[in-house]
1. Identify the structure, out of I, II, III, from whose coordinates Rg and Dmax of the Cα atoms in Å was calculated to give 24.1, 98.
2. Among the shown structures I, II, III, from which was the value -28000 of helix-only ellipticity at 222 nm (-39500 (n - 2.57) for each DSSP H run of 4 or more, over all residues; to 500) calculated?
Structure I
């Protein structure tokens with residue numbers, strides 16, 4: 001005859017149940033770590049030879065106007081230098097630079113450069129876009145405006161442009177589900193797969 005209150009005892013899991021639960025938990029943890037690593041944003045930081053000694057910049061309205069003048073210059077070398085300067089400053093943007101990017105003026109200039117045929121200027125613009133997409137959420141939302149141009153650059157013949165465009169798309173996708181859906185609608189997945 002079984003003990004009197006045997007059915008009231010808490011059932012003890014078998015060894016195989018415990019092992020299965022432990023393996024499932026470890027698998028879920030590994031998947032979460034992979035997703036966090038994959039979805040993390042990556043800024044394009046310059047090497048010490050490329051960058052100036054200061055990493056944090058004071059940005060004044062006069063500095064913005066000088067930068068905008070350089071970005072809108074008809075002189076190719078001046079425009080490329082201004083884009084490189086902007087890319088460096090976007091690594092650790094000041095409050096004024098964030099406001100400039102969030103206003104949309106910066107994205108208008110970058111979009112025009114992305115549509116141009118100058119490969120070096122386009123590469124510098126992609127670096128700027130990568131750092132904008134890797135920044136704060138409001139800045140990253142602005143970067144999504146250029147998604148169609150970046151997708152088309154991911155399909156270009158230049159390996160440097162492809163790599164930088166895919167890097168920018170990765171930073172945009174790290175912003176969240178809505179951003180990923182927008183990139184998917186713009187054909188980003190097909191462009192990356194075809195590389």
Structure II
């Protein structure tokens with residue numbers, strides 16, 4: 001079975017409007033305990049669908065050997081937009097510390113800006129540690145977005161969420177350091 005060669009890229013680009021709709025629904029739905037629990041569920045499910053497309057587009061591109069420079073560049077950008085809006089939304093709702101969001105966004109957008117700056121000379125594909133970081137971010141954000149406190153209790157939900165967010169911050173910083181070191185090594189070998 002063949003697929004359209006642009007399908008993975010289309011899936012990647014679809015994450016961008018999904019991210020914006022998710023963010024609006026999250027903010028309208030409000031923090032846990034507010035009257036709009038249905039919107040919170042909707043936002044969380046939309047996030048889970050959108051973050052799942054990251055795996056789908058990559059799988060299709062590799063399976064059908066249609067990996068493109070466009071996908072290598074835009075896939076991480078779409079991911080950063082989606083996860084970045086989730087982190088900002090949680091902080092706006094008082095469910096995540098702003099300092100964590102700032103640390104994460106500095107790393108995420110720093111790497112993205114670097115990718116954009118060097119794209120004319122070479123494409124910087126995501127490293128495995130960065131992919132693990134993205135997967136962990138997706139799982140932890142999905143947990144944090146789902147209003148599961150009604151099932152397990154607010155205290156248990158808060159503890160699990162806090163541990164998960166700390167793991168995300170640590171992985172984000174470590175993968176950022178790994179990215180910088182890889183770029184320094186690469187510039188030394190190409191000089």
Structure III
């Protein structure tokens with residue numbers, strides 16, 4: 001199930017293909033590989049897993065956001081990360097960024113972060129399963145809420161959104177995909 005309107009929240013960029021035709025594509029960035037499409041992210045994840053097929057892997061999707069004011073106008077940057085973690089041996093990550101020109105209250109911000117992660121997982125999982133067997137990795141959605149602080153009252157709600165969509169949810173302090181990796185790029 002996809003929550004919300006994808007057209008409102010996906011980071012799109014015009015990419016010129018080899019035949020000179022411009023297409024709107026969702027763009028991700030990698031600290032080591034630069035700009036990638038989702039298809040290339042999946043290729044990178046598949047290659048990473050195939051380097052050590054017998055290792056244990058975790059694929060993580062998480063989103064964080066940062067609100068700010070620019071020239072008096074409210075803006076918020078949402079960063080979604082895809083992480084491939086070779087358990088005990090490091091990993092790689094890819095992220096995309098989306099900016100909205102509106103003010104969010106905390107509850108709406110957390111719901112939007114969770115929604116973005118779910119939408120990204122809905123696009124990622126079918127393509128990933130075509131590239132590598134689902135038995136090769138565990139999949140988690142990391143949510144930027146925890147037992148300490150103002151988000152503690154929302155844990156059950158957003159975990160319910162994730163588990164109701166068929167995914168494993170992780171919250172702070174285990175939600176490094178949202179609270180560390182995505183946060184680094186907000």
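1. I
2. Of the structures listed, the value fits II.
Only the coordinates and a few stated rules stand behind these numbers; no lab work does. All values reported here derive from a predicted model rather than from experimental measurement.
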